[in-house]
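Throughout, read-outs are computed from the coordinates displayed, never taken from laboratory work. Treat the numbers as computed from the prediction; the structure is a model and nothing was measured. Cβ atoms are built from the backbone, for glycine too; each structure is taken alone.
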Structure I
Amino acid sequence: MKSRVEHQLRREIEIQAHLRHPNILRMHTYFWDEKRIYLVLEYALGGEMYKLLQKKRRFDEPTAGKFMYEIADALVYCHSKNVIHRDIKPENLLIGSKGELKIADFGWSVHAPGNTRDTMCGTLDYLPPEMVTGQSHTAAVDLWAIGILCFEFLTGKPPFEADDQSKTYDNIKKLRMTYPSYVTEGARDLIKHLLQLEPRSRMPLSMVLEHRWIVTMVKKKTDMVEAEKAKLAEKHKAEERYRVNKQLNDSRQGPNLED
């Protein structure tokens, strides 16, 4: 057991230390003593994605779309380096100083150039059907995971969640899920093309980045951020004008001296 944990930790360090992408948490270095291993990681000022999602209950579509673009872009990079993450979920994501998504935990990741894998790993609600049915898997498990993630971003819970493990497994194998009425057709289309039982039928990441819903939501989110910046700038200008005018008025009135 101890040697397996050590091997997994060593693999996690080796993988994350070599990844350089704006949406992947940077591992600067690591060191150890007799009792512990210490990882020196980039500071994610925005905190934990899971806690933000809990606080908001669900994200609006522009926010979800922006996060989906960022994680898809990060996974394009990972897969180009033959790295499969295998455990994408809100708990393994952080938020940077500019509100950007950061993949932060590579504990189940593997470097697998051209190979399939057999280890069942990850989180129950995010397991792809090939793992549930005991088949080997490829990088397509990450495509399934971001489909689940998109649904959870938009609704606050994963699509196949059930009272017990066997029911969750059954829901996954039968693609048994229900969309709330507020989830738009564009978002449903993206999720549908990612949550395919056949791994080779899942939408590739390059097409995720170009999906009409993603492109539209990223633009909306950018416009919202720019509008908020303009609003704050105008507020600061108004406060500065008030401060200057008050100083002028005070100086004109002069001291209030009594006989």
Structure II
Amino acid sequence: MAHYNATALVLHRTDLGENDRILTLFTRERGKLGVVAKGSRKGTSRLSGATELFMTMRLQLAEARSLDIITQCEIVDTHNPLRLNLDLLARATYLCELLDRTTEERDTLASEELFDLTLTALTLLARTTTYPDGVLHAYELRLLEAIGYAPVLDHCVKTGEPLERRTVGFSPSLGGTVGASERYQVQDALPLSQESLHLMQTFANDEPERLLSLTPSPKAAAEVAKALRWYIRFRINRSLRSAEFLDQIRAAG
């Protein structure tokens, strides 16, 4: 039985029988994997504390006919603060589901970039105090870029012209921004104020640390959240279950 090493993040887990769990992992070396953590439901197992969501681990795995098997495990980061705060839990769960739903098993094309991007986002989430959705939206845009679905944010996708310095549109079906004079002609164009557009450009391009100091207006925050929600739904052709939970948390807050 061949063995290999991987650095992994737990995206999802499912109980298997009385003692085991199936984990969906995202690894830096091999992309997304489904694996078995044998005995991890037993309180005495060395794997029992390693199967929580958001755990980062160094693993040794044995190749198997269907699901590979964890044979050794070293925890690198528990990301425990994300599980102790409901606001952060909702956002971290969303990030992990988005990564799960936009990647295929064992696709290594952008696995290193996506792994590092996700770890950075989870780390920043645990540190944010004023605008956690800033971390969320930056992650969404950079993940979309990594998988080839980045929206256009610097010109009108319909005409190719520069964007006017007033409210423009954002069209999920056309793939990005449309000019102020064009947005009423595009059926699915959502309004983006100048502040909202600048915010999205900041998410896509600025250093991650800058996200911790952003304090947008409620209007801009809502416009960006809506635009990205609909864009992602259009691109991946599905809704995310964790997005509904996140909406409930936002509404309660």
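For this structure, a couple of remarks:
- Label whose coordinates, when mean projected area of the Cα convex hull in nm², for residues 195-234 alone is calculated, return 2.9 (choices I, II): II
- Origin of the derived value 15 (relative contact order in percent (Cα under 8 Å, 6 or more apart); candidates I, II): II
- Cα extents along the principal axes in Å, for residues 43-106 alone from the coordinates reads 38, 32, 18; which among I, II: II
- Label whose coordinates, when Rg and Dmax of the Cα atoms in Å, for residues 91-146 alone is calculated, return 11.1, 36 (choices I, II): II
- Structures I, II were shown, and distance in nm of label points 7 Å out along Cα→Cβ at positions 179 and 227 at 1.7 was computed from II.
- Of the structures I, II, the one that 20.7 was derived from, the read-out being Kirkwood radius over Cα pairs in Å: I
- helix-only ellipticity at 222 nm (-39500 (n - 2.57) for each DSSP H run of 4 or more, over all residues; to 500) from the coordinates reads -16500; which among I, II: I
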